[in-house]
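Please treat every number below as a calculation from the coordinates, not as lab data. In this text, all values refer to a predicted model and were calculated from it rather than measured experimentally. Cβ atoms are built from the backbone, for glycine too; each structure is taken alone.
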Structure P
Amino acid sequence: MENFANEYLSRGTTWLFITTLLYFLMNGAQIFETAIIVPKWTASPPESFHMFQGKYKLDFKVFWIVLHSIHEITFILAIIFCWKLDPIRNWLLILFAIHFAVRVWTLAYFAPNIIEFQNIANTTNSGTDLLNRVTLWRTLNYIRVGIFIAVSIGLIPLCLKIINLKFK
């Protein structure tokens, strides 16, 4: 029975650490994009949308779909393998709910707007009130990235807690 408990704890630890590491990797990419790339393409639309044009245009869609998909699978696996560890499971569920809400916000607001901005870059139609829309997108993106960072930081105490359980 004790061997089963050790194996369970080891799997939980593994998946919790994998999802935490992937979350920090994802945050690094988000911070880079938010600090370096977003200010450039939001500087003076539609002229600054040139980054979305041509043979070497910026398009991170595949990158973000793959990274988020892998991360969300590992997050769910961490929840599954930590299910019997009540305090860890409960906090993982809370963090996942927050993460999921921000992902829904991303898919409902950020993704359609960035796709529209990319389309505007390749047409002569700049749309109405473009500067205000881009500024709002950029401002809300700071909040979104901040929430993702907060969720990843929230995983650290859970990693420490599971280590303490493992070495008791």
Structure Q
Amino acid sequence: MAVDIKSPTIRNLEAAFAGECMAHAKYRYFAKICRAAGDEETAKVFEATADQEILHAFGHAELLFAQETMTPAKCLQYAIEGETYEYAEMYPRFRHEAMSEGRMDAVAEMDEQIAESKEHAEMFRSVLDKAAKRFAALARVEEKHAHHYQAQKDKISAEDRIAA
């Protein structure tokens, strides 16, 4: 098994990305609580801050997943890997720990997340498979056109040699 060694900067960017994403979600949730309590003004402050937090996260994501190195297929692959990790490793471990603490509410949440993460991974895998089939079909069409153009070029070259 290969060891995945990341630079401190990459690890820090990943942690900062995770933190900013968590702050965004947490502040959206806090806004929901404040709004339910009738405090619209505080809810709006949390939402405005959440909007800033996600922009910070996007800045970190741009460094982690440089647009010039990314393709739709790579994005899908990263998503599949992330969702697979969630349902195969992360949530089962969390579920086990919640079970040992007798937190059946958390066990139920983890079970739901395991199921949803599997669905997400399958959805991304399906999109990736369909994209691969589309690309293969396009490649065949392009190859057919290339052969047709080459045949025309060869014909013209042959006619030019005969005329010369």
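A few remarks follow.
- Comparing distance in nm of label points 7 Å out along Cα→Cβ at positions 24 and 88 across structures P, Q, the highest value is found for Q.
- Origin of the derived value 10.4 (mean projected area of the Cα convex hull in nm²; candidates P, Q): P
- For helix-only ellipticity at 222 nm (-39500 (n - 2.57) for each DSSP H run of 4 or more, over all residues; to 500) computed as -30000, the structure of P, Q it came from: Q
- Relative contact order in percent (Cα under 8 Å, 6 or more apart) - structure with the largest value, from P, Q: P
- A value of 3.9 for distance in nm of label points 7 Å out along Cα→Cβ at positions 8 and 64, calculated from one of P, Q, originates in structure P.
- At a computed 2.4 (distance in nm of label points 7 Å out along Cα→Cβ at positions 16 and 72), which of P, Q: P
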